[in-house]
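Alright, structures below, take your time with them.
Any read-out appearing in this document is the output of simple, stated calculations on the displayed coordinates, not a laboratory observation. Computed from a predicted structure; not experimentally measured. Cβ atoms are built from the backbone, for glycine too; each structure is taken alone.
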Structure I
Amino acid sequence: MLYKICEENRIGYRRLGKIIVATDDSSIRGIEHLARQGLENGAKDLELIDEEEIQRLEPEVKAVAAVYSPWTGIIDSHGLMDYFYRKARRQSSVDPLILDTEVVSLSKKSSGYLVEMLSGGERLSIEANIVINSAGLYADKIAEMVGIDIDRARYRQHWCKGDYFSLSGKPPVKMLVYPEPPKDGTSLGIHATPDLAGRVRFGPNAYYVKEENYNIESDVEEFYRDVQKYLPRVRRVDLHPDTSGIRAKLQGPGEGFMDYVIRHEEDKGFPGLINLIGIESPGLTAAPAIGVMVREMVEEILK
């Protein structure tokens, strides 16, 4: 769906392909499992490739086997956001984007919901029959405002930060290169990602935080050691702090994997409230499909 949107609306993208590599024999079983799971879930044209084929695709990569995904690509995420905004604006009689605005209260009324906000220092409110809570890092707080016990529902989010380091010099890879994911499920491992301008970044790692800040807090040595496992010619001196981000996970430190939530809360006593909580990767890639799913929920409510 995302490729189609990009092609039809001139949004920058490139289908580079991806390999998920096993750097030694002990990792082969893990990537074989990933390949089986991907095929079962409908991922297209996945195949296991050997060391010789890896060398043909990416000569700088050191690995004994890999899962090859020819459909994986990169996208101009800001261009995609701009497209979503412009499309929403064309379909609305009012500007659908209100900036500098915080939701301070969400309460259920007999005829729907009252949303109270603080916008530019002024209080304002709207009434709505349907509320879609897609508040990112704060989605659990919005759900709690309306009266949902977020611990009982397992909606409490845990902030997990990831840093990136960029690489100076000639890019060592043409496609995305991922290691076998860590067993704890907190991230996909520190991977190599070329961007549309031709730069290569490594990341993200994953560590839980209590406060929201976007400073690079990781040690470059951590990145260097992980990258060296599959790109041994990368030099530490060529790695530079780049960007960071925070994702909202439903599993806390040491807990098993929990998938994100897209749910109409009618059975909890909140008809017309749709919660989108804990949406991390691949939330952006899946955004069009998530939009279709939520639209179908709304259509069912309106019947």
Structure II
Amino acid sequence: MNIVGIFSAIFAGLFMGTMGVFSRKIGLDGEVITFFRLFLGAGFLTVLLAFTGRLRLLLTWPTWPVLVNGLMLAGFIVFYIQAMYLTTMANAIMIVYLAPLVASVFAHFFMNERLNLQSVVLICMALFGFAMMMEFKIDFSSGTNHLLGLGLASLSLVCYSAFILINRTINSTVHFYTRTYYQLLTGALCMVPFFVSDIPEISGDKWFWLVGAGFFPGFLGILFAVIALEKLPAATFGTLAYFEPIFVVILGWIIFGESLNPMQLAGCLLIIISGAVKGFLTARGGVARKLAEY
């Protein structure tokens, strides 16, 4: 049912939004963090399947689109982390979170997932609320590597858009546990060549945060995102995806004492309203279709 997809998208945003906290606490290179987030995420999923007696799902061929999407997932994460090192976090987020909008427009023209007026208005509301959270600022004066940071954020946008769209096209006969596992594992393996010749020394406290990154934004975040993308159109997922930056802001406020001004609070409220309305309309549409079948 659509309601499962809606709550999965919200939970995906909640858990993926914790990545900023873990990145700050870990303090390692982006490719190392990306590897452990995805590799440990695959490990946690393996444990879950072992306890539920479903390990046989990992013996299924995941199909090439699943493997390609593992590469897109790795690119989305590592380019985003590296962009934050070279430009401001606000700039990186502003660019990367254009991806749900880009995916929705692409799906409208090339995947027969038509955007109606309601969808367009709600997506624009969420995007405007996000811009309010960032105070409508893109800083072009932040050091010599600033333009490189913006370029990496743009690459992350492309990978995130592809991740959304490819998951929408993967055959539904491929179980979501299978596709999640192989996307996590493929993404992790893609990172190995970038640090295998210079493996960093990882202290005890960093291992604690790395395991957390593997469990919350890795295992839970990606699993819920894959489930949501299996059940929701790109436009609906795109609107609900803007809950993630809200969770990032809330965590920053709770953990790091980063306060919000009235404009940012209003932006959060606008995103919540647009996401709630989109979720309600999607759920109502699913119920209407069910009734029409009887």
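For structures I, II, which has the highest computed value of distance in nm of label points 7 Å out along Cα→Cβ at positions 83 and 107? Largest value of distance in nm of label points 7 Å out along Cα→Cβ at positions 83 and 107: I. Given a value of 3.4 for distance in nm of label points 7 Å out along Cα→Cβ at positions 11 and 131, point me to the structure among I, II it was derived from. This value belongs to structure II. Matching task: 15.0 is the computed value of mean count of other Cβ atoms within 10 Å over residues 51-58. Pick the structure from I, II. Structure I accounts for this read-out.
With mean count of other Cβ atoms within 10 Å over residues 99-106 as the yardstick, tell me which of I, II scores highest. Walk me through the numbers before you get to the answer.
Details: I: 12.8; II: 22.0.
That would be structure II.
I, II: which one has Rg and Dmax of the Cα atoms in Å, as calculated, at 18.7, 64? Here the read-out was taken from II.
Assuming 18 is relative contact order in percent (Cα under 8 Å, 6 or more apart) as calculated from a single structure, say which of I, II it is.
Going through each structure in turn, the value belongs to I.
From which structure (I, II) was helix-only ellipticity at 222 nm (-39500 (n - 2.57) for each DSSP H run of 4 or more, over all residues; to 500) calculated, if the value obtained is -24500? Intermediate values should be presented prior to the final figure.
On the way: I: -7500; II: -24500.
Answer by label: II.
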